[in-house]
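Next up: the structures, one after another.
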Structure P
Amino acid sequence: MKKYICEFIGTAVLVLFGCGSAVIAGETLGTLGIAMAFGLSIVAMAYVIGDVSGCHINPAVSLAMLINKKITVKEFIFYVIAQVIGAIAGIGILYAIMVNSNLEMINPTFGANGYGELSSVGIGLIGALVTEVILTYVFIYTILGVTSDDSKSSVAGIVIGLTLAFVHIMGIPLTGTSVNPARSLAPALFAGGEALKQVWVFIVAPFVGSALAAFTYKYLNGKEIK
């Protein structure tokens, strides 16, 4: 139970501070600042809950761990449930902050991902799918590499956090960067409308990217995660 509570807390923190930075201070921070907010959230949580749950805080990460037999199917299901509920809680807190600050009228998307009119550069459906598959692939492949060796455990959180930040730097103008189905679902539920219609892309693509990364790692590295 402790690991699921940790996943709930970790995902809530990631979504609250990541999406919150985009919504509340996005114009001030810019792409780099928002990217670092997501990355630093991972770093912070990795060193707090990593020893308990592994600090997945992302269904795509949990899928990769399932494929590599690090967790069971039952654990995967409960991880995802905890992550989704945590993400919704994070956006719920953000919503409360926005309402009490009159910010909901400035940015009602809650940091939701999107393509077409919801993309800063107007990227299309296929482009969004390909972008998210590639970004997730790089993110998950890095996680598998850095967590496969116990000697890297002391820096794993930093490496993973920085990797999340750098995929955001490229992805934010395109899709807002998902690489995390829970992170995408929660704001879409609150935003509704077109964001909710498009959210399937940001659920499917990260899972595809994750699976490709997991199987690539097993093939090229010739081993499962320790």
Structure Q
Amino acid sequence: MSKDLKKYIAEFIGTAILVLFGCGTAVISGGNLVATALAFGLAIVATAYAIGNISGCHVNPAVSLAMFISKKLSGKDLAWYIVAQVLGALVGSALLWSILVHMGLDKAVVGLGANAFIADTTAGMWGSVMVEIILTFVFVYTILGVTGDKEKSNIAGIVIGLTLAFVHILGIGLTGTSVNPARSLAPAIFMGGEALSQVWVFIVSPLIGAAIAALVYKYLNAPSVKKK
């Protein structure tokens, strides 16, 4: 198996795990803030140490975009990472739906962890855009910082997982917390209706937040080159 194919399969598996356990906990717990935040965070910790040495464990198109902007990922890998992540998220949602139905919990299927905002007000939409940009900026900026320092490589998975939990604690009550276009797209496709009509916010906003984080990191954190 080629090295590239291994990376794409790793991203597929990692994203499926993130969606299954993160969104699954959100559904089963009734959206419990602490349980859901920890589930997403711990899923990242687990996958980071399982596939981090294979693909970098992005499991998130926004993270992959930031790595591309930072010139740590090729255009080819960016495209295939996103394909793998979206497919993984779809499989994760499908597994969650199947588990809930076969366990007799079909009433809990409603939502499948899909993100949403208050559709009746413009403020709800633009407020959600702002929240997701800010949350993704913090998450991705942290990833760039901790992965950019070789001395912190051993704890990178823990730091990134805790940061994801940290942003969920604020965001769950506002948007359900996306910061990950693949994680939001998959449940929306399964649910259709309002979830699908609103999902653009949770695709575009994280990508904007990630791009801003990459640019800020580039100009603020990157070591300056001294002129001779």
Structure R
Amino acid sequence: MKETSFKALFAELIGTCVLTFMGCGSAVFLGADVLGGHLAVALAFGLSIVAMAYVIGNISGCHINPAVSFGLAIDGRISWITMLLYWVAQCVGAIVGAALLFLLAGYFEPGDQTGALGSNGFGSVGMIGAIITEVILTFIFVMVILGVTADKSKGAVAGIVIGLSLTFVHIVGIPLTGTSVNPARSLGPALFAGGESLSQLWVFLVAPLAGAALAAIVYRLIKVKAE
């Protein structure tokens, strides 16, 4: 990967801001109870990835997710210093995106349809269920990213594949935890929602990183066997 530059960090900030604003915003302003609500939110997250992949992919790699950066660092594709710098940019971007949502929700007459700015929570599955959900979904998502980005010949379609993967993990995860698979995306809204969202945030910081680490380890084992 190219040496980390201000442009790459700024691209990660912008990309994560867009993902948080558009993905969480679809839940905040549309809600999940309307016909196709869950699918619409899932598509908003997935399409945000697709759009950003073709805008900033050649600048920063379009991680826009600390779990993705963590998985790539374990796989040796980026340095640990780059990962940490990306984490900072991604978290700042998510906070900015959530701040914009918080501002607009105040002007939206029906109000925030999620009641918590689209933040993640244990829902009906409880703490253990939320941890299991996030580890599994992040494992799948990061495995897809590691696989599709390893083959340069698939570069033209990688953004679409990754975006669709984010969409399908959201379809499963939204009814359970709201779907995080992204610590930055969870951090931003929780800071503004406060209360239960903030007290449960630790799960959505730790579980996606665990899922990403597991994906990177398994992928490395697969690569060794394939060679």
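The numbers here are math on the coordinates, done by the rules we state, and not lab data. All values derive from a computational prediction rather than experimental measurement. Cβ atoms are built from the backbone, for glycine too; each structure is taken alone.
Here is how the numbers come out for the structure above:
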{"item": "Label whose coordinates, when Cα extents along the principal axes in Å is calculated, return 68, 46, 30 (choices P, Q, R)", "result": "Q"}
{"item": "Highest-scoring label, criterion being mean count of other Cβ atoms within 10 Å over residues 62-69, among P, Q, R", "result": "R"}
